[in-house]
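Structures given as structure tokens follow.
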Structure P
Amino acid sequence: MLSALRKASSIPRAFSAGQKRFLSIHEYQSVQLLNSYGIPTPKSIPAKTPEEAYKAAQELSSTGSVIKAQVLAGGRGKGHFDNGLQGGVHLVQSPEQAKDFASKMLNAKLITKQTGSAGRICNTVMLAERRDAAHEYYVAILNDRGVGGPVLVASAQGGMNIEEVAAKDPSAILTTPIDFENGLSKQAALDIAKKLGFKTEGAQSEAADIFINLYKIFKDKDATQIEINPMGETADGHVLCMDAKFGFDDNADFRQKDVFSLRDISQEEPSEVEAQKANLNFIKLDGSIGCLVNGAGLAMATMDVLSLHGGNPANFLDVGGGATPETVKKAFEILGADPKVKSIFINIFGGIMRCDYIAEGVIKAAQELNMNIPLVVRLKGTKEAEAKAMIKESGLKIIARDGLDEAAEQAVLLAQ
């Protein structure tokens, strides 16, 4: 998400498609977390029914409020619902209008540039008091491998696509490394606020306190990213976090029970949730060639080779080094359930992973699941000969190839 920022600030970013996806939480949950650390935000109230939205609007400012669909996707304001309603963010002038918008948003799917055509179900809306900012800023805290620790990334050009800002004007991005143990000192935080251009001493002090407390959340809650866009400076000199996005390290779920209890599975791709239960590292894509590979590096190389030969991968799938025939069968169930998949490419390098285990799983899946999707298999390494013999003796229409290019070309051809 923030790769352009890292590039603009000369901080290299290493990314592995095989790494875990991080937990995200809804905006209203983010607001509650910010408030628990004393970070000011516009007053907001979540609502799960039109009647609750009506009451929430009554409680908020008489100058009107904003209703926001709570889905885990960007571009909500420019999205549209599957029932025809345009936009997932609207100004409301009365409780009646809030109720009307909520009735159209709730239980409908919001489609944005990030969700694709499937959209995401909206189970909750958030009503927030309308607070106009005289100036908007961007602030984020994230881990960066280039400096070996957390950094604060900020810009005086908030309220817009920050990656576009970074691409057009890298000098507009201010990056500050943070001491992991001690965080930001008040003086360091004040220096950032002054460089960003907060106008009064009071606003500078409030902004500095927010920077300090954002890092406290980041460290206390094992966050991977906190993004505030925009952070607003009001005409009367106060500073508010107007919108917030959080990401949390999945590896910390054992000690962050309060955070991980906020997980909303309805916002996740069902096939990815199912794969996670089986300890499969799976990310759904939009192509037509299913991929089953061991090792994140080989999985990415496999996707590259398929693309090189004119194919489009339907997924990233790393079965890992400890896969069993049952795990492989489960992977096939997930791949076979995708109607877009027209062929499946199994590419295995047998090091820790035994090729005969993969072959057993492939044969078992093909027999028990009655799969009619063409299978292309490339097996190299431990128990390779035994695996090839098993496939040959099975009598199934499984196409075995030795060369990577040769196998990829075959998978692409069968998917056409």
Structure Q
Amino acid sequence: MTESEENWLAWDRQHCWHPFTQHAGWASEGEELILVKGEGPWLFDAEGRRYFDGNSSIWTNIHGHRHPRIDAALRAQLDEVAHTSFLGFGNPRAAELAERLTAFFPSGSLERVFFSDDGSTAVEVAVKMAIQFRQQSGEPERVGFIAFENAYHGDTMGAASLGGVSVFFDRFRSFGFRASRVTSLADLRALPAEEVARAAAIVLEPLIQGVNEMRPWPAGQLAEIRSWCDGHGVHLILDEVMTGFGRTGTMFACQQEEVIPDFLCLAKGLTGGYLPLAATLTTGRVFDAFLGGRERTLNYGHSYTANQLGCAAALASLRVFEEDRVLEKLPTRVEALAQGLRAITHSSVHEVRQCGLIAGLELRQESGERFSAEEGMGERVCSAARAHGLLTRPIKDTIVMMPPLCSTEAEIAEACAALGRAVKEVG
């Protein structure tokens, strides 16, 4: 270990507080890893060891690390300006990006873009827009929300109120707002009429729930929910923070069932995994409800809203999608992931769930019972996988495999083989 790496580790231990990480015993267990470089779907530590980025750096990276065209776009933007306020001022990159994002949808549908910083804020602003829209459209009683059990929509208080993952949110429930919770389309249809009448919107992740151990929805359910919303005057908020930008095989998951939401929340892959940037798309009808006197203004926003570097990276990422015909190359990579995970045949493998290049390999006891939390099966497998050159994280005992879209079939196969070796070692 070099002196620099020793210093980094020491300073990390002394000063850093990592998200979703229990620090008690963490350093002594050797779980710390200082990553210093990336290249394509690969990451490198300070000693030069190479690791496959098996979860795309927490579901963000699209075209690989240090992509030359995205790097060049950022350097060019730095030669102009890094950041200017978006509070009443425009900037070229934000205008261009808003035009590009709205162009993915039919004219007259999602026409307006509100920029923020991350997935939580993208959902947060959709919630506030939905409430204020009702207040300014003669329906002040419609202040409720409908959300799915085991959903995850972010950590800010509004987004957390919609979340259904107990370990993350239960201690904060009394500080947020109450949402009507459903588990299925049948539950939604069975909601009491008074709850539906007070609902401003329903929020869900289309096609697959991420933090719910990568569980796909039944085919056709999204379109059915859109139809239900139309019939009951309820807005549809789609959280595509994870599923957006090619992850499911199409640019946006909602396109697979030809659904246009009233609010679309984007983040993670928006900049190709380079910088924090989020966008909430909505309709002209929603936007128009905020026009008029000052009291109708949407009083929400952040200092770094529409940051020019983030917007430049996002524009470059969208150009890479077009120039490299990324979506056309996905089917064989999706199949490579499916084949690689199916080849892991250990008795502890309970189920493989997949939607595009999003997958989860769930581990259970041979009896079908879950491992106890104390056993930490998922964490142990991910730790073992690191020794085989694969970096990822589990959700409970479901190992997430979400490779960057640029990964070749051979690289995906290699990563799955590494995971298979780890499963056999630990199991």
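Read the figures in this text as sums done on the coordinates, not as results from a lab. All values derive from a computational prediction rather than experimental measurement. Cβ atoms are built from the backbone, for glycine too; each structure is taken alone.
Summary table below
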| item | result |
| --- | --- |
| With log10 I(q)/I(0) by the Debye sum over Cα atoms at q = 0.07, 0.10, 0.12, 0.17 Å⁻¹, for residues 64-311 alone derived as -0.23, -0.47, -0.69, -1.37, matching label from P, Q | Q |
| Among P, Q, structure where FRET efficiency 1/(1 + (r/R0)^6) of positions 32 and 192 (r between Cβ atoms, R0 = 30 Å, to 0.05) as derived comes to 0.75 | P |
| Read-out distance in nm of label points 7 Å out along Cα→Cβ at positions 24 and 328, computed value 5.6, structure in P, Q | Q |
| Of the structures P, Q, the one that 0.96 was derived from, the read-out being Rg/Rh (Cα atoms, Kirkwood Rh) | Q |
| Among P, Q, which structure scores highest (criterion: relative contact order in percent (Cα under 8 Å, 6 or more apart)) | Q |
